[in-house]
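The following blocks contain the structures, represented as structure tokens.
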Structure 1
Amino acid sequence: MAVLSIAQAVAALSMPTLAARNIDRRPWLWLALGCQALGFASFAFWPNASPYFWSVVMGIGLGGCFALTLVVALDHFSNPAQAGGLSALMQGGGFLITSIGPWSSASIRDFSGSFSYAWILHLGLVAIAAVLVQRLIPKNYPSVMPPSVF
């Protein structure tokens, strides 16, 4: 857990900096989601194969994705108050939705006797997120989020 947390913190601080060169953050988000997918798949199918390495890979994915999605929210508005409102909405709603994850993982573990199925569920959620990232097209931000939204 400590290895994953350290990798997560490093990625959360570095990936937005690396992604700052281009307003289209999708390649970096896909990289972060790919790291998550590799981590979840390795824990589901090969749980004893290089757990520290896969913890680093998953930490990069989790930390990078969290930080980059906040940056993408800020990219939608030029007005800081509006960007802050969207960020607050994302964090508030996102944390409520995300709180279902540990509960569902524990329930799946209790039912199946293994965390493998929970990791597979997370792998599916990463696939859904990857499809949603496709819609984050910077040139469409003004039409999707007009200034009067917040």
Structure 2
Amino acid sequence: MTNLITAEGLKKLQAEFDHLWRVERPKVVQGVADAAAEGDRSENAEYIYGKKRLREIDRKLKHLGGRLKLLKIAAPPAEPHSVSFGCWVCYEDEDGNERCYRLVGSDEFDVAQGMISIDSPVGQALLQKKIDDEVTIRRPSGDLTVYITAISNSRPE
């Protein structure tokens, strides 16, 4: 797993950490304290759920805290000539379907938003390729041959 991240991705992870630490956790701690004050904890659903939720938050905080210490911001090159971290790459498949993705770190991938990890098979296949290159992407459902149509630092329209 790569320890690279975009500046936007780091900002988003830090915001998630801060929200959990400053908003969610104190709210759950207060709920657990209120539920505990009601008496018998063994049959108190709010207390049991609150403790479970608190463990989930603490586990997420530990994970995010560890990742935030390791991550390094990597900016894409000013004018990318080949596919690299942080770049947007568009390709056309054999059926004429065009897709555009941004290559990002594993902590910020979101395929629905067009962000794929450079550690993924697709990301690995696209790295260092240039416009007009033919690329074979190995997939469980079979190989896919694509042609790089664009590389840029900004999201294609």
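Taken together, the values in this text are just the output of simple stated rules run on the coordinates, not laboratory data. In this text, all values refer to a predicted model and were calculated from it rather than measured experimentally. Cβ atoms are built from the backbone, for glycine too; each structure is taken alone.
Points to keep in mind about this one:
- Relative contact order in percent (Cα under 8 Å, 6 or more apart) from the coordinates reads 32; which among 1, 2: 1
- For -26000 (helix-only ellipticity at 222 nm (-39500 (n - 2.57) for each DSSP H run of 4 or more, over all residues; to 500), calculated) the corresponding structure among 1, 2: 1
- Looking across 1, 2, the calculation of Rg and Dmax of the Cα atoms in Å, for residues 36-83 alone that yields 15.6, 48 traces back to 1.
- Structure (1, 2) behind the derived value 3.0 of distance in nm of label points 7 Å out along Cα→Cβ at positions 44 and 68: 2
- Winner on distance in nm of label points 7 Å out along Cα→Cβ at positions 60 and 92 once structures 1, 2 are ranked, highest first: 2
- Test item: Rg and Dmax of the Cα atoms in Å calculated as 16.5, 52, pick one of 1, 2: 1
- Mean projected area of the Cα convex hull in nm², for residues 4-75 alone from the coordinates reads 4.9; which among 1, 2: 2
- Computed 13.5 for mean count of other Cβ atoms within 10 Å over residues 52-59 - originating structure among 1, 2: 2
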